[in-house]
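Below, each structure is written out as C-alpha cells.
Each value in this text was obtained by applying a stated rule to the coordinates, not by laboratory testing. The shown structure was predicted, so the numbers you read here are calculated from the model rather than taken from an experiment. Cβ atoms are built from the backbone, for glycine too; each structure is taken alone.
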Structure 1
C-alpha cells in the first residue's frame, strides 16, 4: 500500500501542466463594399510567450489581404487564402509577450462584398513560452459580412439544400447560422430551447437560391443548449448550439 501511495505521489508531482490561452477573431458586420477594414484578433491569458506561428484562412473572393498591424513587429505573408503570421522574441526571454485580456494584432483587408469566415488553421498554429513549452490554445473564429442579417454569398453551382453548424460554437453573445438553398423557397429558421419552446424566429419569408448567413443575438436568453431548425419547402434540418455566458 505504501508503494502505491508513493507511486501516486510521484506521478502527480511529475505531471506537467501546460499553459493555456484563448485567441479570438472579432467578427465584423454591416461592412460597406470596396472599403478598407481592420479585423481585430484578441488574446486572453497569454503569458510569457517567446515564439508565435499562426495561420488564418479567409475567402479571397470576399476580401484582399493587405497587412498586419501590431505593437511587437509581427511578420505576415498571405498566399491562396491563408495568412501566415510569425513572431520571435530575440531577447533570449528578457522581453516575452504577455496579454491578460486585450488586442493581440489587427489584420487589414480590402473588403469586396459578401461574407467570409475567418478561421484559425489549427493544425498550423503554435505558441511557445519562455520554458519552450507548447501553449494550449482555444480558438474562436470570426466572420466578415456586408449585412447584419442575411447575405447571399454566391448562387452559382448550388445543387442542394443544407444547414451549416453555427459559428462560433459555443458562442457569446452572437453567432452566425449559415444555410444553402438549392432554389428559391419559403424559408423558416427558428430557435428552440431544450424542452421545445420557441425562443426566436430569425427568418420567415421567401428567399432566393444560394448561400445565406443570419446573425443570432442571445442577449435576452440564458446559457444552455439550444436548437435551430431550418425549413425550406420540403427540406427540414435541425442542429444544436451552445450558449456560454
Structure 2
C-alpha cells in the first residue's frame, strides 16, 4: 500500500481585501506554499531530474562514444531532453489544487488570479526547470559539448525553461477540469514550444562553432517576455472557465 500523500498546507489567506493583502505578499504566500508542497513530495521533482539525466545519458550508449558525433548532436539532445522532462510535471501544476478545492478558493477570493498563477508557475520552474539548468553542464560533458558552448547552454536553458513553464502553464490551465489529460496537454503545448527549442539549441550549436549567438538569445528573451506578459492572463481566464465547468 502506497504511503499517504502529505497533507497540503492551508491555502494562503486570500479572503482578505486587497488593501490587507498586497500583491507582493500574495505572490510570496502562494510561491512559498507551492514550493513547500513540491519539496514535501520529492518524487514529483526528482522524476523530472532523473528523466533528464537518463535520457541524455542513453544517447552515448546507443550512438557510440565518438566525440565528433556527440558534440554535433549534443545541443539538440540536451534541449529536447529538457523539454520532455518539464512536460512530466506540467499536468499537476493546477490539477492538485483543482481536486482539493483550493483553486476554487483562489478564483472566488477576489484577489488577482494572474498574480497567483505567476507565483505557481515560478514555483514549478524553481523545482522543475532550475535543477535542469544547473545540471546541464555536467551532461554537456557526457555529450562532449564544446567548451565554448557551456555559457550559452546555461543562459539559453535559463531563459528557455522559464518560457516553457509559462507556455506549458497555459495548456495545464486549459485541461484543469479534464481527467487524465496528460496526452491532451502534450498535444496542446508541444507545438507552441517548437520556437523555443529551435532557437535554444541553435544558440548552443552556434556557440560551439564559434559563431555569434546574439540573435538566437535575443529571440529567446523576446519569447520569454511575450510569455510572461500574456500567459498569466490566458491562464487566469482558462482557470475561471475550468473551475466553473467543474462545479
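The value 3.6 for distance in nm of label points 7 Å out along Cα→Cβ at positions 190 and 214 was derived from one model only; which of 1, 2 is it?
2
Quick one: helix-only ellipticity at 222 nm (-39500 (n - 2.57) for each DSSP H run of 4 or more, over all residues; to 500) came out at -1500 when computed from one of 1, 2, so which one is it?
1
log10 I(q)/I(0) by the Debye sum over Cα atoms at q = 0.09, 0.10, 0.14, 0.17 Å⁻¹ computed as -0.50, -0.60, -0.98, -1.25: which structure among 1, 2?
So the calculation was done on 1.
Comparing distance in nm of label points 7 Å out along Cα→Cβ at positions 22 and 62 across 1, 2, which structure shows the greatest value?
Ranking 1, 2 on distance in nm of label points 7 Å out along Cα→Cβ at positions 22 and 62, first place is 2.
Give the label, chosen from 1, 2, of the structure having the highest value of relative contact order in percent (Cα under 8 Å, 6 or more apart).
The maximum falls on structure 2.
On distance in nm of label points 7 Å out along Cα→Cβ at positions 54 and 70, which of the structures labelled 1, 2 is highest?
2
To continue, here is another question. Of the structures labelled 1, 2, which one yields 44, 24, 18 when Cα extents along the principal axes in Å, for residues 78-133 alone is computed from its coordinates?
It must be structure 1, since only it matches.
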